Every structure is written in C-alpha cells, then in structure tokens.
Structure I
Amino acid sequence: MTDDMTIRIDSEEYVLRQDGEGLQVGRRNGTDVAWLDTVEIELLPGPAREALDRGDMSDESLMTALRGVTQAEIERGG
C-alpha cells in the first residue's frame, strides 16, 4: 500500500496510510487529514492485515479492527 486509502466506518470517513511497520489512521476534515493514531500492522488480526494488503476497504474484519482503533481514540479524548 503506497497511497492513502479511504474507508468509511459507520458515518465517518477515515484515511489509512502505511508508514513503515505502522498504519496511520486519520480522519478527513475537508481537504485536510487529522492523524489520530499509528498502529503496528502486526497487531491487527490476520484477516484484517490480509484485507489491507488486498486494498479491500469493505472487508468486515478490517472495519472491525479500525473501529477499535477509532473507539480508543474517542475514549482518550482525541
């Protein structure tokens, strides 16, 4: 994955960007992106990593993993 990828989770649109061994997760705000967190890709469940490798942003396992990341950001007050 070399380019930013967009995924819609519930009613929010997020941007994913691979950065070395990490996956940056951001929220689109108009034309800008507010980066929320970077997650080690190896920490994602196998099916979510496979969906990410395929670029399948509609895969339920990837969406579930990212819901956890975004929920953690909300709970931290991000």
Structure II
Amino acid sequence: MKRVINFWSLLGFISVSAFLATEIAVVAAAVVWGISSLFGLAMVPTIALGILVGVPSLYGMVKATILAFQAETDPENN
C-alpha cells in the first residue's frame, strides 16, 4: 500500500519526532550530569561520558524518528 503523505501526517511526524528527541536528550543530559556530579569528574572524563551516553541517544532519536514516520504515514492510521 502507498503511504499517506500530506500536510497533517507530516505535521504529526515532525511533532512526535521533536517531542521524543527532546525527551531522549533531556534524559541523556541528566544521566551525564548525575554521574559526573556523583563521582566528581573533571571536564575530560565528563566529555568522554557524554560521548558514551550521546551516541546511543542519537541512535535512539533516529530510530524513534523512523518509527514515527512509519506510524504517521501508515494508511491504516488515516
């Protein structure tokens, strides 16, 4: 079946993607802040921790965006 791509489905896709990306970014930042504060890490280890947490977070954002596009443009949902 052909995907439904119109203004409203794209608006829903963008809204859901922005919401989920914001939630994932906030949780990632809170994890880095909490761990670095708990262990009293300096700048370089905090940056390394940010990279270790940030890469899976970016993957989660991309995957959530793909799933949001598939859900919002699915013909059975419209």
Checklist entry - From which structure (I, II) was helix-only ellipticity at 222 nm (-39500 (n - 2.57) for each DSSP H run of 4 or more, over all residues; to 500) calculated, if the value obtained is -29500? => result II
Checklist outcome for this item: Output 2.2 (distance in nm of label points 7 Å out along Cα→Cβ at positions 10 and 26, calculated) maps, among I, II, to structure I
Checklist entry - So Rg/Rh (Cα atoms, Kirkwood Rh), computed for just one structure, reads 0.92; which one of I, II is that? => result I
Checklist entry - I, II: which one has relative contact order in percent (Cα under 8 Å, 6 or more apart), as calculated, at 58? => result II
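Just so you know, all these numbers are worked out from the coordinates, no wet-lab data involved. Owing to the predicted nature of the structure, the values given are computational and were not obtained by experimental measurement. Cβ atoms are built from the backbone, for glycine too; each structure is taken alone.
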